[in-house]
1. To which of P, Q does the computed value 1.8 (distance in nm of label points 7 Å out along Cα→Cβ at positions 101 and 157) belong?
2. If you work out FRET efficiency 1/(1 + (r/R0)^6) of positions 13 and 61 (r between Cβ atoms, R0 = 25 Å, to 0.05) for P, Q, which one comes out largest?
3. Who wins on volume of the Cα convex hull per residue in Å³ among P, Q, i.e. which is largest?
Structure P
Amino acid sequence: MSSTYTFHAGEATVFAREGQFTDAMPEILIGRTDGPVGQAFANMMAQSKGHTAMFAIRACNQLVRPPTIIVPKVTLKDTATIELFGGVVQGATADAVVDCLIEGVIPKAVANELCIISLVWIDPRCGKDENLDKKDMYRTNYEATKLAIWRALNNEPSVEELIANRHTIKHDMDDWS
């Protein structure tokens, strides 16, 4: 793990249980507030229609450390999806960040010097799904966020792993090769 924390990127995918559309695929940037990630973090404070950025909070008045901003990867078009983003997904992300502090994945000593940007996926079908399992949505987002943070701070996958798997692993949606 780099001691400078200039720019670390990570991602993870955790799949929903059968019959749900609650797959989680956060893409994470972690870095110092006085570096490029901090600059991008500050720039994310500008809102754009359908892609409202929010801080990750555990509850009102409980902004997590390192400060984390979540941004949807898909345009949020309806109130139900916006409420999922600002509720279940926001809470799962916040809990994952705090648990990464508790577990030492994010060193407590630098928690106030870092910031996190998390791009999150919400399947547009979730807001219309009468049988949506919010607990599964929480689980997938929590697990994926923790894994993405761990991968970011541990530079995973390694260059060696990527090279070794270049011709054996294909993109999950690969229908072109």
Structure Q
Amino acid sequence: MGRVVLLTGQPRVGKTTIIKQIVAALGDNCGGFYTEEIRERGQRVGFKLVTVNGREGTLAHVRLHDAPHIGKYGVNLGDLQAVGVTAIRQAIASKEVVIIDEIGKMEMLSESFRDAVEEALDSDRDIVGTILLRSHPWADAIKKLPGVTVIEVCGANRDTLADEVLKLLGRPPASQER
């Protein structure tokens, strides 16, 4: 296993913003995906997957009715597989750092996703990701693996965490990349 840094924290605390800063600093050295909200008329109606190289898919949406549900959102396992899992496996094969945003309840509905995360953990690649804060047996097992660094994001530390994570990876700070 390479170096593994996982961010956790309450929803909307800034985890994905930090991931995007790290992606920008790493450039072509990383692959994988992050998530973004889908908003319509100012309301969140779902989430999309965005790969580091710009491919997109729908992770979950309120109008996905014939799908497994987490809360009000139907989870699009097809796009999770085609976009998210593919991006993880491509990053393992060809990049130094694998980005996984996020290891959460929606994503864990997919056995292929869980397999891809385990493949990344078993590889020699560094991993930067986010993981749910709440207890979940599979996620908790990942958090407890030797060599995994889990950092809880909060208002007090979120502005410095991108540089801290890059330092843990042995990379220059994001502020030097700008």
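What follows is calculated from the coordinates using simple rules that are stated; it is not laboratory data. Keep in mind it's a predicted model, so treat the numbers as computed, not measured. Cβ atoms are built from the backbone, for glycine too; each structure is taken alone.
1. Values: P: 3.3; Q: 1.8.
Attributed to the structure labelled Q.
2. Numbers: P: 0.20; Q: 0.65.
Of structures P, Q, the maximum of FRET efficiency 1/(1 + (r/R0)^6) of positions 13 and 61 (r between Cβ atoms, R0 = 25 Å, to 0.05) occurs in Q.
3. Details: P: 140; Q: 115.
Evaluating volume of the Cα convex hull per residue in Å³ on every structure, the highest lands on P.
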